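Please go over the structures that come below.
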Structure P
Amino acid sequence: MKIKSILKKLIKTILIQKKSLVKIKIRIQKNKNIKNGHYQLNNLFQISSLLKISLKKLTKKITKNMNLNKIIQKSVFSKPCFINIFLKINWIEKKVNKIFYTKKFNIKNKKNKKKIVVIDYSSPNMAKSMHVGHLRSTIIGDSTARIMEFIGYKVIRANHIGDFGNQFGMIIAYLKEIKKIKKIKKMSISKLEKIYCKAKKLNSQNQLFYKKTNKYTSKIQEKNKSCYKIWKYIVKLNLKKNEKIYKLLNITLKKKDIVGESFYQKMLPKITSDLIKKNIAVIKNKNIIIFLKNTKNRKGKKMGVIIKKNNGPFLYSAIDIACLKYRYKNLKANIILYYVDSRQKQHLSQVYQISKKAGYISNKLKVKHHIFGMMLSGKNRPFQTRSGNTIKLSKLLKESIIRAKNLILKKDKTINSKKLNTLSKIIGIGAIKYSDLSKNRITNYIFNWKNTLSFEGNTSLYIQYTYTRIQSILKNYKKNVLKLKKFFHISNNLETTLSIQILEFKETIYKASKKGQPHLICLYIYKLASNYSKFYEKYKILKEKNKNKKITRLKISFLTSKILKKGLNLLGIKVIKKM
């Protein structure tokens, strides 16, 4: 239920005769203290100025009409400039009771079925192992995919792997020209990574090696037999390792979702010649370049986007133009969301401008780059090893599982090894994911092990503990909760607070979907769990002698646990029934 939306529409209806109202947003927020009202209209002064009527007149008009509405108990003016809104308790009771007997919260929107959303996330470089920098892109993108599917969108996941760039040209140039190696069948990932690091360093320092890198990159793109074979081996090796990480992280990406850079190679010559034909691209110094308006370098001179080097390979810009065209024309995308590094902002903007200018995409297509911040160490620096190297993602996950295992053993030394391993994976991985997802994706954040695996505050363990506590209550009830009588009667403020929060689940999901911000779900389920804990400590549930009160409290408990489970599920976190 979208309570805030209902209240906004109601206020707009009251003032519908004023056309100028469309220029202003009605701001409704939840009251911190339920005694002052459930919600609050807090931009009265702004509305008054826009409509050019006195604050007194406006207040009287809104409160008088709102108090006639069937869902409003009362609305009253409050100093300095608010209207506090009290909902009718019997309306809340009816809506919560209806949700109790609804299987899937009645959240899906039929209109969403017609929309196809392509979500580009994770997208690791196939020349090396995934590192901690891939965590945010992978889990935020995956959570958004889960959320959008839940509300009815057709979601196409896209793992746009870096499998055809000059990083492979570097490796093969180093193998063939420096090491004189022709076959690499038994070479491990760790050894290939060391070669990649050496090749990268040499590529930036040695002009001759740089030319050889371009030469071998072109050979891969031209499917030279020897180079292509080495390239395929390296990609296959990394894909296998990444697959294990995705499985451990409970990521919904599958093999069918992998559509890397290599997939678009056959489209590039045709797109390039088309861009030249349309006078969008030009040939300058044998490079194929696109000059865009308002794109300048640091010196203020006109800067071009190179899509193909002088007799060399196609560059990332060409691949991403082909990718955007394919997603719109072939996949019929209505919305494309990118969960890639914030440093890609200018690059993606240029690709979008070129594709639009060339007519490869429509104005109706919504393309959004959901940028995200970095995971930092305690000193506000990138999360790295002591030597300054980027920490591998597999190492971070392994560390979290070990720490979770030690935490479990402190509480239960008699637990069997099979159960210990299963629980430590769920708790360890869930803690890492929740720690990241609970932060606003736009900002950087400092990673802290103590907070990540804490039972207090906005953490996965706190949510899990509340969920298992409710599961214990429902188990001890020893009857099917869903067969409870169709009765729901609120008898105290905490029940009112929890009931309103239950109704706000839909609104939270839609807001998180619209903004691509899973942290809103984390904040919501944390507040729900916190209020339930207060409720649990203050009131009896199973031992309550009044049958009607017992029914209401069991229903609140059941719905709270159901939402906590679904909330964690939308974040890609598994729940445990016993802790």
Structure Q
Amino acid sequence: MGVKSLLQLLVSVEQTKQAHAHMIVSGLTANTQLMAHLLCSLSLSSSPPFPYSLSLYHSIPSPTVFASNNMIRCFSHSPSPPHSLLLYSSMLLRHAKPNNYTFTFLLQACSVASALPEGAQVHAHAITLGFADFVFVRNALIHLYSSCSSLECSARVFEDNVGSRDIVTWNSMLSAFVRHGQIDNARKVFDKMPKRDVVSWSSVISGYVQNGMLEQGLECFKEMRDKGVRLNEATLVSVLSASAQMGLLEHGRLVHSLAESFKFPLTVSLGTALIDMYAKCGCIEQSRHLFSTMPARDIWTWNVMICGLASHGLAKEALQHFERLTNEEGLRPANVTFIGVLGACSRAGLVSEGRHYFKIMTHKYGIQPVMEHYGCMVDLLGRAGFVDEAAEMIDKMTLPPDPVLWATLLCACRMHGSIELGEKIGNKLIQLDPTHDGHYVQLAGIYAKAKKWEDVVRVRRLMTAKHTNKAAGWSLIEAQGKVHKFVAGDREHERSQEIYKMLETIVTRIAEAGYSPNVSSVLHDIGEEEKENAIKEHSERLAMAFGMLVTGNGDCIRIVKNLRVCEDCHEVSKIISEVFGREIIVRDGSRFHHFKEGKCSCLDYW
């Protein structure tokens, strides 16, 4: 086999160096073409050793345009991508004529560096020299303008020459719209595509998921599979993210089985997505198993595992993982790591531990707190009874506190009877957002606890007068290959009659077990019986009743709820788990509740 043929087979930097050594021994380094092929093999590497590449290039007496193009490509992987423009300038000074590949690689370098002015100059040169209509150059231009947040320019390049498009052109424009959150425009491009590949499907699915349009993303994934398009890892990761956010365990398991059947390797990206999906769907044991078997993990894998453990109330284990990642793995924690750690402390009431980790976050790791960190600390301190310390922390914040932070402290005031502070915060929140019903509910609860009934009535009337918007509560349950959504008092389900019949059975059985309704959360001027009827038709109870109908005896019932579970529903869920011998897992707005044998994993601290 000749040297040139051997060079075409090179796949690694080490092999390239071995070939270079062979050329030195054989006296072939004066062969410009062979040296250019060495550069070509280096340029194809994701991280070529830049000084070595540059020394190779400088050893060529009269570099050809092929050699210069590959050096420009190496520059795009270097710490200084814009330096490729200096090489281009030297080419012009040497009267070396660039070609369409020169501009493709130059534009790639400008994209990596987000160098818009330089990229625009390259674009002007490409037009002047007649290379702007080459499809590879146009694709690179679309990507350049998109990566520099100049989407209008990307669209203009895309529309300029409709006859010079390939599937990469379409995919580049599609990805540009997705990157900038313009999913409607992305879908229009997708629908017009004369041909689609796996990248096209993956981009539009990713766009839906990134923009919170989870159901559309899953529907698009179903359409992709129906058309027999082969999946790639990016598609699987996006769909796992959608399954995780919606709490769709069966769908997530389907994606996992597809990954195994197509023999996808358990990469860091795919493994992390699977761990996240199982944790958010209530299967923390499966997350643990995957985490322990992953061949490689990065900081984001650890973050997902720590946050997953925290959401399930496994605070001690979450903190152990933090110590492992810093002490054993030698990884540096990130902003999100401490959100998981502080969240774990908050959910378990570990005050001293929370104070410790909040301190080392800034003092040891130099991470400045963001609103989520303060939110965890205020929640931790407030629920543990350190209301004044939580208020002092807000006063000393370097950031302006948001309404969510004040609402967290207001909840703590209600819990611990801090009337004066609670009244002050409640009135402040009502002024900030007069239409948010939760602030009125909390303030009325504070007055009720202090037996200030006139103030309770005043707040109720004010709530009615302001036409407050109550956040719509809903619960999801996945069953029989479909997602079933319920709202309070829902009678739209096709099996509504059966659901309400089952609900009556549940009410009778738990009453026999000693259940007595707690209607304190129902803030309406109606009678006690009406309040009891209102609370028994909460969305999670309808979902539970439906779960009883469609799952086998002893099967686990899994529910996802968008709001925090109320005290009465929490108590009811515990009793149901004991009376009916069922494990019930509820993911509410802040954590998981595992109800089993009359107890909850949160130990009634939520």
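Throughout, read-outs are computed from the coordinates displayed, never taken from laboratory work. None of the values given here were measured: they were computed from a predicted structure. Cβ atoms are built from the backbone, for glycine too; each structure is taken alone.
Can you say which of P, Q returns -16500 when helix-only ellipticity at 222 nm (-39500 (n - 2.57) for each DSSP H run of 4 or more, over all residues; to 500) is computed?
Label of the originating structure: P.
Supply the structure label, taken from P, Q, corresponding to FRET efficiency 1/(1 + (r/R0)^6) of positions 148 and 380 (r between Cβ atoms, R0 = 30 Å, to 0.05) with the calculated value 0.10.
Q
Quick check: 6 is what I get for relative contact order in percent (Cα under 8 Å, 6 or more apart), calculated from one of P, Q. Which structure matches?
Computing relative contact order in percent (Cα under 8 Å, 6 or more apart) on every structure in P, Q gives 6 only for Q.
I have 3.7 for distance in nm of label points 7 Å out along Cα→Cβ at positions 12 and 364, calculated from one of the structures P, Q. Which structure is it?
Going label by label, the one that fits is Q.
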